[in-house]
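Novice: Below you'll find the structures, each written out as structure tokens.
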Structure I
Amino acid sequence: MSPTKARAVVLLSGGMDSCVCAALAARDYDVAAVHVSYGQRTEERERKSFLAVCQRLNIHDKLVVRNEALRAIGGSALTDDAIAVPRAEAVGHSVPVTYVPFRNAHFLAVAVSWAEVLGAEKVYIGAVEPDSSGYPDCRPEYYKAFNEVVKTGTKEGLIEIVTPLIAMRKAEIVRLGLELGAPFDLTWSCYSREDQACGGCDSCALRLRAFEAAGVKDPIPYAAR
């Protein structure tokens, strides 16, 4: 008999990066996946992707929770219908309006709490710094600091947040996903639509460029542009 794998929790939004992160975690650990809905524009579509990716990767332990605070707080084009999702070419060098204030702290709190209950010592998150929208909660320094909080704020202090993709370019993430058999066809990255990806928002643009640079076709449908 093969030895039992250690447990890990992975935050799985249903997007491209989190899917690759989940595939990487599932290769090495007995994985439990958590998905946080927070009233974002594509909430239902992302949840659908989460469930489908879990099924494809044979992740049986799943937790779906709803965060009411982030939509109530607003301040982001993803959670406030009065703020339009900008097209990629309109996004400058400052933090864009698609940034959800301190969102990853909310997600990580859920994942770390569940990891304590499950006895998991790793929490995977698919944060990426290069080729990203420049969100401040995707920087390595953020996770280094958050790990100190987890160390001092949990019973045993042994849980570690790991960010295996954080220094990778998007095309590298696509190539890694292909090697791992990550189900890109089930993922969703678009900020504004749930039927077909718009192809014009910053997230769609980053994704399309990544697949093009990797020399493969993105398998999800896009609206005519």
Structure II
Amino acid sequence: MALILHLETSTKICSVALSRDGSILFSKVDMNGPSHAVQVGLFVDEALKVAESKGLKLDAVAVSSGPGSYTGLRIGVSMAKGVCYGADVRLISISTLRLLADQVIRKVDFPKNALVCPMLDARRMEVYTATFCADGRCLEKDHALIVDENSFTEALKNHPIWFVGDGAEKCQKKIQSDHAHFDRNVFPLAEAMMPLAEKAFSENKFENVAYFEPFYLKEFVATISKKQIIPTK
């Protein structure tokens, strides 16, 4: 099986892992905020030194492709491309929302009719979300959603739904149903990418390193802090 370097920088969490044959050889996580530009390089260097110490050659780099933080995604993908070019290895992309859903699907014994909705916190009452069956099939692709009292009303009549990720808290404040389950303590982490990345590698699902871009879902909008605005006379 392949030796794969995993990079996850789509949220305020920065993580890097190294896996081979279904085992994690290295994993490092920084949950202290958006310092990805510094941390991801340090973590990657540590991971590659672990591979070198074991006499192993890298086969691929897997990177979280979004949606998520515009800056975080660009940092992660830029680093992934750099390693791919430097080591002459292939690139694998993993959807951030699928990564969240996959973690829960692998550890929870769901009813057959259950649905999983991973959610990433966006601005105000908006989330990035998708919908998956309990067997991992995608029912609704990645999209932005403004959560209100009517969100998921019809689906909850017929399905228990697990809302997971840091955006689930917004949903919990608005949705009242015995079929709704919430877990905001599910995070997109590099080491959790391993099953999806190994599957993609075995199926030869690789990206074009030169042309690959993160999936931002929405265009980047620059904002200026009010503290930085120069007052006019």
Structure III
Amino acid sequence: MKGIFRNERATEIANGRTPIKFLDNAKLILHLIAGESSTIDKNYNIEIISRNPKFLKPIKYMGMELSHTFDGFLTYTTDLSGVARSYVHLYRKGIIEAVEGSLLKPIASKLEIPSVSFEEEILKALPDYIEVFKRISVNPPFSLYLTLVQVRDYEMKLNKDILGVNPVPIDRDELKFQEIFIEDYSQTENIPLLVQPWFDEIWTACGMFKSFNYDEDGNWGYGLNSDK
């Protein structure tokens, strides 16, 4: 059921079915789905989050607006035109859906993934979303999913030249990365290492064999693509 929800929502989001009017370009979609979320009568008490939403900030947070929805509670950030560029939707059923569009917004018609900030923004957001699950008493197991939609022809924009590394365009509209299954909250203590498989897969889709933001010991921010 969890994978089905993720797949259905990826298609709906790509087709513009979002809880608020959203940017019409490539999107990053992050899902956290509780193992009990498919239970028909299971509802989590999300009031504690709606009263104090500091852990439900949109990805690439720069201020946020709030709204209650039929399914739960929404935070979002808009661009200068008033269209949302990032939102987080907390479902009472035990699901967090975070969607971000400005990281992948074309610049001067160039379709590029910003190789450092793309990963960095996910790494900054995930600990807060996991804290939301803790605060609404979601017990493991739960799953993490990352999906990119509308990304055909996007290339990885390297932070610096790396000998022998030549990015190529993504050859499909949608990239669905592997499920990360959480059996205990202790697994989330090292988020960069936990989600490295996602980032390696993204770089693979762009013609390279791994994320060069990691060093050989799995430390994020110390790889060949990093300024550290």
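Novice: I have -12000 for helix-only ellipticity at 222 nm (-39500 (n - 2.57) for each DSSP H run of 4 or more, over all residues; to 500), calculated from one of the structures I, II, III. Which structure is it?
Specialist: Structure of origin is I.
Novice: For distance in nm of label points 7 Å out along Cα→Cβ at positions 50 and 210, which of the structures I, II, III scores highest?
Specialist: When distance in nm of label points 7 Å out along Cα→Cβ at positions 50 and 210 is computed for each of I, II, III, structure III gives the biggest number.
Novice: Hey, FRET efficiency 1/(1 + (r/R0)^6) of positions 34 and 58 (r between Cβ atoms, R0 = 25 Å, to 0.05) derived from one of I, II, III reads 0.40; which structure? Can you show the working numbers first?
Specialist: Values: I: 0.95; II: 0.40; III: 0.75.
That value comes from structure II.
Every number here is computed from the coordinates shown, using simple stated rules; none is lab data. What you are looking at is a predicted structure, and each value in this text was computed from that prediction instead of being measured. Cβ atoms are built from the backbone, for glycine too; each structure is taken alone.
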